[in-house]
Structure I
Amino acid sequence: MGPTVQNAFFDNYTPVSDIAMMALCFVMYALVLTSYVTRTRSYRIFMVVLGSLVLAGMTNVSYNMLLKTGDVAYAGAVYAGRITYHAILYFVFVMFSVYIGEVTGLDKPRKRAILLTAAILAGVMTALEITFALTGHGFRFTKAGVTARGINLFMIGYLLFIIMQAVLLVRVRHLLYKRVMNGFFASVGISLVIMILQQIFKQSSFTTVTFLFPVVAMFYLMHSNPFNAATGTVDSRAMQEMVRYMHTHRKSFVFLSLYLPEFEAEGKKLPDEIQATVRRFATGFFRGAVLFQVRNGHLILMVPKTRNPDYEHRIQNILSAFRKQYAHFRYSYKIVIGESMEEISEKNEYVSLIRNIHRDIPDDSVHRVSPDDIRRFNRSEYILQELTDIYTKKNLNDPRVRAYCQPVFNIQTGRFDTAEALMRLELEETGLVYPDQFIPMAEAHGYIHVLTEIILHKTCQEIRKMSEEGFDISRISVNVSVLELKEDDFCGDITRVIDNNHINGERIAIELTESRSEADFMVMKEKIEELRGRGIKFYLDDFGTGYSNMERIMELPFDIIKFDRSLVIASGADERSEKIVENLANMFKDMDYSVLYEGVEDDKDEKRCREMAASYLQGYKYSRPAPIEKLRNFLPKAG
C-alpha cells in the first residue's frame, strides 16, 4: 500500500443518498414497465436518463470509496472516477434538454440545435475538468498528502445547464400545458435549492439526488399511465402504443372486446360487482394479457399469441365464464373477437373497427371479425375521409353531394306541387351512398351542417331554374339535424343560402325530428320562430316513431306533421288502429296543422290516408327518390 492522504471531503459524503436514488430509479423502471406507458421517443429518452442516473450513482459511490482508503496509489482511479461521474451527469443534462425538445414537438432543425448546444456545453465542461485535473487547478492530491477541491468546475457547469434549460422552457412555454411547465420548473427549482444548500453546508452527498427530481416530474407528468385499481385496466393511449409495439416487432395477438351499452354514457360507472368481475377476467384466463378501458362501458382484452398458443380453448373458457356472469347480472352486451391484421395494425384502428362492427350486430351477441367486416370498415373509413374533405372545402357546389327528391301530392290542389329534398353521396370508389350510411358519421364528426348548406343550396338552385322554366313549384323541404340548431349562426347560414339564390323563403321548408332534450327543445323553438319570420315553413318529421311528447309538439310552431310509414302500416292492421291514427290526424287538423302521410305504397294506403284527414301524400306509389332534376316530370306548368 502506498502513502496515505488526508481527505477533507469524504467526511461530508455518505453513500446512502446515492443508494436510495438508485433504488428509486429501479422502482420507477419497474413501474413504467408494468404500467404500459406509451413507448415513444420521449419514453426512450426517459429510460436512458434513468439508466444514466444509476450509472452515475454507482460511479460516485465507487470513487468515493476509493478516496476513503486514503491510498495515493488509487489517485488515478479517483481522478478518472470523479471526471466520469461528472461527465455522466453532464450527459443527463443533455438528455434533459433533448427531452424538452421532444415532448414539445419541436421540428428537427430546432431539436438538432438544442442537442448540439447541450452537447458542446457538456463536452467543454468535461474537457475543462480533465485539463484542470492535469494542471492542478481542480480537484487534486496535494504534496502535503491531502485532497483539495480547487475551482469547482462542476458547480459552474451545473448552473450553466440550469440556466440553459430554464431559458429553453421559457422559449417553448407556448407549446406546453401550463401545469406541466410549472411542474418542470418546480422540480428544477427544488434541485437548484438543494444543490446550493449542499455547497453552503460543505456537503457532497446529494448531487446525484438533485437530478432525480426532474426525472420524477417527467415520470409523473408525462409517463404515468397507471392501472385502474378498481378494474385492473389501463386506458386507450396505452392500447394504441401496445398495438404499435406489437406491429413493429411483428408480434400477433388476439383481442376480445366487451361493450356494455348501459354504461356508455359520460359519468356512468361500472357497479362494484361488475368491477370485481372485470378484475378476475383481466388476468384469470390468458397469460400476458392486458385489459384496456376504451370508454366507460367498453373494455378490450389484448392477448399475445406467443404466450397463449391454445388461445382458442381459452377464448371458449372465458366466454363460458362470461355467460355464467351474464345469467347473474343481465346487462346487455356486445362481444367482438378477432385477431391482429396487418392493414388494421398499420393504421392502429382496432377501436374504430370494433365500433363500426357494434353498429351492425344485435345486443347480447358474440361476433367474430370476418373479411366482410374489414371491407365494410374500409368502406366506412373511405366515406368518412370524403366527408372530411367535403367539410374542409365547404364548396356549396361539391359534385359529391347529390340532391335527390321525392314528389309530394297535394290533396287540396290535386297536383304534385311540393317535394322533399333528399341527400346522397356519389363517391369515386363506392358509387352512390345512402343517408343511413353517412348521416350518422357526419353528425358524430360535426360535418352535418355543411352538408345541409350544400343540399339547401342545390335545392334553391333547382327551384329557381324550374320557376324560370314555368313550372309551378310551391316549396321543397330539406331535412335538418337537431344538432345543427346548436350552431351559433344556423339561422344566418340558412337565410344566406336562400338569399344568395334569389328565391323567396316561402319556397323552402325545413323538416325536424323531435328531441327529448329540454335544452334542444328550447333551442329548436327559438330557431323555428326566427326562421318562420322569413316565410320558411316547418315540418315535424317521423311522428309516430318512438318517443312523442304532445305537449312539446303543441308548443312548437310547426306547419305540417309528417306521419311516419309505421302509422300508415298500423292503420291498415285493424279497425281499432285505424281509428287511433284517424283521431290523431283529426286532432292536428282541428288545430290548424296539415297532416302529411309518408310511405304510401299502393291504392289501399292512399284511400285509407285520404279518409284519415290527409292533406299531403308521399311514397313509392307516386315515385321513388330520384335526382332532383326529374321533379319536372311531376310538376304542372304555371297557369
Structure II
Amino acid sequence: MTAKVEIVKLLGEQAILLPSLIAEALNANDRIKLRLTMLQEAAAHASSVGGAAPSLQAERHAAGLSDPQFDRIIAGARPLDGDRIAIPGVTALLAGIPVDMATMLAPVEAVDPESGKSLRARLIDLQKRAPSAPDSVIGRDEISRMTSVRRGREDSLHLLVMDAHKALNRIAAQTAVEVIDGAHVHHLDPDDRDRVAAFMRGLNRTAPLAFGHPGLATTAARVGARLTIQNDIGATDAHVLVIHVEHGLVSVTYTDIHRVRAKFFSSLFETWNVEWSVLAEHEAGSIGKEDVFYLMTGRFVADTRDGIDAFLTFLGSRIVFLIDWNKGRKALQTFVGKNTSINLLTWAANNDVGHRALLELGGADLVFDAIRHVAADRIPYGARLDAVLGAEEIIDFLRHVLKEASVGLRSGRSARLIRDQIQADLAQRFESAENAVLTIIERHLGLSHTLASIIWTALAHPGNSAERQSVVRRAMRIEAKADGLTLAARAACAKLHDARELRFVIDEVENAADAFDEAVFLISLLPEGEQARALCEQLAELADLATRGTSEMVKAVAATARLPEGKRIDAAFALQSIDAVAELERNADLAERAALAAFFTNVGGDAKALMLGIEMARTIEHATDCLAHAAHALRDRVLEELSA
C-alpha cells in the first residue's frame, strides 16, 4: 500500500476517493459514447425507409441509461423540414452529457491539474456551442459536429471524450495502488484479483506478438458491485475495450472506427456463447463516413468462476490481434480480395500467429521482394499473384508468410533468413505451378496412348463393322476428355510468363490426339473381308510405333516434372525418352512408306481401298510427327532447367 500512502500525501484527502473517481469516470465514458451512438442511430433511422430501429436496451441498461424516455429515442426519430430531426427524449439525453463529462474530468483534475484545466476549458467552450434541442428537435449538422472524430477541424465533444479518456488511462496507471501481472489496479478484493489475473494470463501469452508496438496497457478498478477492466488497444483514439465483471456476467464494450475490424473481433468468439450487438454503419445526412464510430457490446454468462476466468483469459489473448489490424488487412489485400484478406487475419489470430510480424518485416514489400527475386520472369505483366498461383495456393502461401514471419521473429531469426525462407517457398510453389501443367500434359498423353492402343488392336485384330463402330464411339469419348485437358493445360499455362515451350507441347500433343481420333474414324470405314485384313496388316507396324511413341512421351514428361527436385538422373531419363520419341518417329516414316508401297502393289484396282489405306497411313504417321515436335520442345525445356 506504499503507493497509496504517497498519493494521499500528494493529493490530500481527495486521493482517498481516487479509485472510486476513476471507476466512475470509466462508467461515464461508456455513457457518453452511448449517448453519441444513440444520436447517430436516431439520425440514421430518421433517414431510412421502413428500416428496423435498434433499441440498444441492453447497452443502455448496462451503462446506466435506463430512463424509459430513452426507449423511443431511436425508433421515434422522424425527419422535419431541412436538416432538422425530431427525436423524442433528445433534450434529456443531451442534458446528461455535462454531468458525465464532469465525472470523467474529476480524477484528471485531481491528479494532473494542468491537463484537467485544459480539458475543462475545452468543455466550457463546447458547451457554449452545444445544441439545446428545444422541443426535442435537433439538426443533423449539430449531431455531426458533436460526433466527429476528425482532427484538424473544429473541436468536437467526441474528440474531447477521447482525449479525456487517454488522460484518465494515464492517471489510472500512475496512481495504481497495486500491479497484478502487469495490470495497474485500484483497491480490488480477492475475487477481483483472480479475475484480473485470468485476463492478464491471456494477454501476456500473446502480447509478444505485438513485437514492440505500443499498447495493451491494462487498468482495473472496482466501484460498487462491478469490476471494470480496461485495455487501451494500441494507440488509436477511438479504439477502446472496457470489460465489466459482475457476479456471473462479463460485459464487453468495444468501440472502433472500422466496422470490419469490429466484426472481425466478434468473429474470434464463435466458439464461445457470447451475445454480440453490432451497430450498423450510419451515414445519414451530413454525418459523413469519416465521422462514424462503432460501439459494440457483448455479454457472456457463466455459472462458475472457472468459466468466467476461462473467458477472460481467452478475451485477453485476442487483443493483440487488433493492433494495426487495418494495416495488416491492406497489406494482404494487395495480393488477394478483401474478404480473403480478412479470412487470413482470422486464421492468423486463431492460430496465435498474428500479423504484426509481417508488418515489422515490411508488409506487402516482403512478398514483393520474394516475387522480384524468384518469380519476376514467371508472372505475366500486370497479373496478380493469386491469378498466377491460383486461389487456394496463394492463401496457403500467405499463411506461410504470416507464420514464418511470426515464428521467425519470435525465435530470433534474422530478417534476411526469414526473407530467404519465404523466397524459397515461393520458388517451390512456382515450380509446382509449372509441374501442374506438365501433370495435365501427362494425363493427356495417357489418353493419347489409349487411342493409339485402340488403333493398333483394331488393325492387328480386325473385327466386323459393328465392332469397329463401337470402337469409334469409345474413341470419341476419350477424345472429348482430352479436349477438356487441353483447355485446362492452356489455362494453367496462361498464368506462367515464360512458357513458350510448354504451350507448344500442349498444342502438339492435342494435334496428335486429334490425328489418332481421325485414324479411328477411318478404321470404321474399312470394307469387310480379305481386303480389310490386307490393309490392316500393312498398317499394324505403324500403329505399334505410334503407341510406343506415346508411351515414351509419357515417360519424358513425367521425368521433366521431377527436375525441380534436383535429381540429374531424371534429366538423363527425360532426354533418353525424348530421343526415343524422335527415333520412333523416323521409324514411323519408313513404316508409312513401306505401307504405301504395299498398297500400290497389292490393292489392285480398288481406288476406294487404296485411298483409305493412304489416308490411314498418313494420319497415323502425322500423329508421330506431332509427338516428335512436342518432344523437341520438351527437350529445350529440360536443357533450360539444367542450365538454371
Structure III
Amino acid sequence: MGKNIIEKILENHIVEGKPEKGREIGVRVDQTLTQDATGTAAYLEFEAMGFKKVKTEAVSYVDHNTVQVGFENADDHKYLQSVAEKYGIIFSRPGNGICHQVHLERFAKPGRILIGSDSHTPTAGGIGELAIGVGGLDVAVAMGGGPYYLTYPKVIKIELTGKLRPWVSAKDVVLKVLSILTTKGNVGYAIEYGGEGVKTLTVPERATITNMGAETGVTTSIFPSDEQTLDFMRKQQREKDWIPLEADPDATYDKVIKIDLSEIEPMIACPDSPGNVKTVKEVAGLNVDQVAVGSCTNSSYRDLMIVAHILKGRTVHRNVEFGVAPGSRQVVEMIDRDGGLNTLVKAGARIFESACGFCIGNSFAPGTNAISLRTNNRNFKGRCGTKSAKVYLVSPETAAAAVITGKITDPRDLEKMGIEYKKIDLPDEFVIDDSMFIFPLEEKEREKVKVFRGPNIKPIPKNEAPEETIKGVVTIKVGDKITTDHIMPAGPYLKYRSNVPKYAMHVFEPIDPDFPERALGNKEKGIANIIVGGESYGQGSSREHAALCPMYLGVKAVIAKTIERIHQANLVNFGIVPLLFEEPSDYDAIEQGDEIEIDNVRSTIKNGKDRVTLKDITKNKEIILKLYLTDRQRKIILAGGLLPFTAKGGTK
C-alpha cells in the first residue's frame, strides 16, 4: 500500500513508537524556531535543563514585541542574542521580518521536520516541510537532542482541482477550508493538499493556506514538493535544499475533501472567529474604519504588489485608516525595487515594521466599536487591542477594495471602477540579503560568551508532583472557544514574558481581572485552583504561558468538554492535570466557587487508568472525569512537569 506525504516524512523520522494512527510516537527534529514572545522562556528552560549546545538547525527570531516601550523588550532581545551566540543558534535581529515568512524564504526544507514555539509554524508546510507548532518547552527539549512526541495523525486529503479566478486568492481558499472543517473537532488530524489544482499555486500562496490551517485545530498542513517548490527555492538561491516529495498514487487517507478552485469566490471571516466564514458578497456594504495588510498570513511580495496595483493612482478613503506591515526585509526591498512601496506610500498607507505588530494587538489598535478589515489569521474578540472592535479577516484584494471604497466590497466589483485585474507572478529572482542574521560562532568562541540577563528576567518556576487527592475550588468557569489570548493576553503584557510572577497577574484578565488575586489567595491557604472550561478550551496561539502562569498561581487541574492539542500538551508540560467531562452535560452541574475534591489522582495516573471521580462538596454531587494521557505524559505529570522530568534524565 502506498504512502501519503505525511506518512513518508514521519516514518523517516520515527525514533520511538510505531506508525499507528492514534498512538504516540517520538520523532527526530531537524529544525526548530522560536520567536521572542515564546522564545525567551524556551531558552530559559533550555538552560535550566542543563543542555550545553543546540543539536538542531535552530533559528531565534525577534518579531513579536519589537516595540521597545521601557527597558524590558530591549533587555530580552539582548538575552536572546547572547543565548544564540552561546549555544549555536542563528539569530534573526529585530526588523528582519516575521519568523514564518523569513523561515519560508531562507531556511525551510522539503521533507524535514520543523517544530516551532508558535502555532503558525505550519506555514513551512507550503514548501513541503512537516512543520508543527508546539510549546516552548517542547522546543527546548528538541534543541537539546530529545525527540518530539506527537500522536500519529489521521490525514485529511484536500483534493484541489481547477484554477483560481481573477480577484480570488489563497486566503479565500483557506477560508473555504475553514467553512468546511470549522475551528473545532479536528484534533488528531493533519491536512495534506493534492490534486491537479495544487500545480497552479505558488509556494507563497500555499504558505498562506498552511499558515491558516492552524485555525482548524489540525496538527499541521502540507503541500507536495514539486516544480513550483523548486522554482521558489531556485529564486531564493536554495535549490540545493530541494527534494521532490509527493504522495504515492495508491496512498490512502482517512478523509477526502474535494474543492474546485474555479468555484471559490471572495470569502470573509466575520467576528469573532476565523471559522465564522461567509462570502464577501453577503456582508458587502458595511462601513469600514480601518484596514491592515500584513501578518504572517498575507505579507509576501505577491500580496503587497496586488494591493499596490489596486491602489495605484488612488488614495485611502477619507474615513479609513490603512496600515501595511511587510513580512520581511526581503519583501520590503523587492516591493521598493518594483515600485510597490512608493505606490502604497503615495496612496496614504502607513508603513509599519516587518513584525507581528497589529496582529497580536500591540500596535495599530482600532478605535471604539470600529470595524477593522485585516489579512491576519485570527480575529478573536479583543485580540486586536480593542475589546469593542469588530475584526474581519479578508484577502489582500478584499482589503484593498475597502481601502478605496470605505466599505466591505467584493473585489470583483473593482472592475466597475475601471480597475483591471493583474496577476502577480513571482519575480525572476528574489533579493538575497542575510545581513540581519547573526550566524553561530565557532565552538571555542562560544565558551567565552556570557549570557546577558536583565532585571526583568526571572527563573522559570517549577511545579510539584500532584497529590493523591486534589482538594480545591473552581476558581473560574468559562465557556466555549476560550483562546490562549483569553487566558494569557498578549499586547502590552508581552514584555513580561520572561517574568512569570509579573505576567501571571494578568491571567484571564479579558474575562475576569480578579482571577489572579483569587487564585493567589487560595494558593497561600493551600487550596488548589481548578479551571472549568467548555468546548475547544485553549485554542489559538501556542503560547505556553497560558499553562505556565496558571501553574504559578496554583492551578492544579483543568476540566473541560474538550481541550485543544497544543494547550493540552502545555498543561502536561507544566504538571497541570488535563481532565475531560465523561458526560458533557456535567459541565452545567458545576459552578464557579464550588468546593471540590478529585480522588485517587496520583494512583490513577501511575496505574494507567483513565477515570477519576470528582466530588462536588458544595452540591453534594459526584462527576466522572476522563483522563487522556500517554504513558510518557503520565510520567511527566508524576514528576511535576517536563522540566523536572527532563532534568532528572527522563526521555520516555
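Derivation of every value follows stated rules applied to the coordinates shown; laboratory data play no part. None of these values were measured; they are calculated from a predicted model. Cβ atoms are built from the backbone, for glycine too; each structure is taken alone.
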Q. If semi-axes √(5λ) of the Cα gyration tensor in Å, for residues 306-425 alone is computed to be 44, 23, 10, which of I, II, III is the source?
A. I
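Name the one structure among I, II, III that semi-axes √(5λ) of the Cα gyration tensor in Å, for residues 186-489 alone of 55, 23, 19 was derived from. Before the final figure, lay out each step's value.
Working: I: 51, 30, 19; II: 55, 23, 19; III: 33, 28, 25.
Answer by label: II.
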Q: Consider the structures I, II, III: one of them gives -8000 for helix-only ellipticity at 222 nm (-39500 (n - 2.57) for each DSSP H run of 4 or more, over all residues; to 500) as calculated from the coordinates. Say which.
A: III
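To which of I, II, III does the computed value 38.0, 128 (Rg and Dmax of the Cα atoms in Å) belong?
It must be structure II, since only it matches.
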Q) Comparing mean count of other Cβ atoms within 10 Å over residues 250-257 across structures I, II, III, which is largest? A) II
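With distance in nm of label points 7 Å out along Cα→Cβ at positions 522 and 586 derived from the coordinates and found to be 2.4, which of I, II, III does the value describe?
Working: I: 3.8; II: 2.4; III: 1.8.
Considering all the candidates, the number was obtained from II.
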